[in-house]
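Throughout, read-outs are computed from the coordinates displayed, never taken from laboratory work. All values reported here derive from a predicted model rather than from experimental measurement. Cβ atoms are built from the backbone, for glycine too; each structure is taken alone.
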Structure 1
Amino acid sequence: MDFMEAFFYVIPAVFVVVGVLGVVRTLRRSSEISRAWRHGRTAEARCLRSYTTTSGGGETSVTTTLHHVYEFTTAEGRAVRIDERNGAPTVVEGDFVTVYYLPERPEKATAQPPAQGRLAVGTGCSLAFFVVFIGFSLAFMGAAHFIFSAWTDAAP
């Protein structure tokens, strides 16, 4: 296997691994939020700050993500600070919100109000993206294998 052939196998394999990690991360966070809403506790949290991050630019569109930093005290008296992405744009520094958390993992709390349907749709869209991403990577790898096999068989 020469460098070019390895390139067409290794790069798609890395993309598949990234896609699988994306699926795992999406399912894990969705499960954490859902369990916090259904079985968790609530606490009043104060928004300590809000800020935005941007990504992209140049040849790609710029994406802006709103973050909020909340602090709350658990029922056991432990102070917890969380940084949550994609929060409500109407929440500003100093506002109080309700957070939902599991007692064993308060650092995974969410200030998103319960919306199981919206969570399911968002999770489904993310999973569909990753499945298509993984599928294209595998198809590219299969096409590369077919081309290299045909090229190797045709060589004298």
Structure 2
Amino acid sequence: MTDQTENTGPKQDARFQPGQSGNPKGRPRGSRNRTTLAVEALLDGEAETLTRKAIDLAKGGDIQALRICLDRLCPPRREATVPFDLPKIETAADAVKAMAAIVTAVADGDLSPGEAQAISALVQSFSKTIETADLEARIAKLEQATCPV
């Protein structure tokens, strides 16, 4: 029979207190992974040769090589512009019309739900900015009325 100790309480000689990192400053900015540095050292000066080989393989019908070459020539777009007529927003009430236009565009299939979500966030942000500016103007007007200088 082996001698097993029960783990019923906190560690007696913990090196770090809970919530305290062993490296509070963290990894230095700009530091690079050793593997990345090693791979870059191996490939240093070989980029042209490797690129030429990939192009030759792609021309020979290698689909993977062709995909690699095309991805470098024409990388996939992360965001595409979406043609969409957004009503002019000058007041917070105009934001309601803009949101209605977005919902209609999604229902009609002119916008995807993801595109609509991004545009809606923009409308909401702009609406908050308008509200803040309006409140600031109203407060300034009230302060002038109560404390004429």
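A compact table of results
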{"quantity": "Parent structure of the calculated result 10.3, given that mean projected area of the Cα convex hull in nm², for residues 31-102 alone is the read-out and 1, 2 the choices", "calculated": "2"}
{"quantity": "Which of 1, 2 leads on relative contact order in percent (Cα under 8 Å, 6 or more apart), largest value", "calculated": "1"}
{"quantity": "Given 0.15 for FRET efficiency 1/(1 + (r/R0)^6) of positions 47 and 111 (r between Cβ atoms, R0 = 30 Å, to 0.05), calculated: source structure among 1, 2", "calculated": "2"}
{"quantity": "Identity of the structure behind 44 (criterion: percent of Cα pairs over 27 Å apart, calculated), options 1, 2", "calculated": "1"}
{"quantity": "Answer label among 1, 2 for the case where mean count of other Cβ atoms within 10 Å over residues 39-46, calculated from the coordinates, equals 16.0", "calculated": "1"}
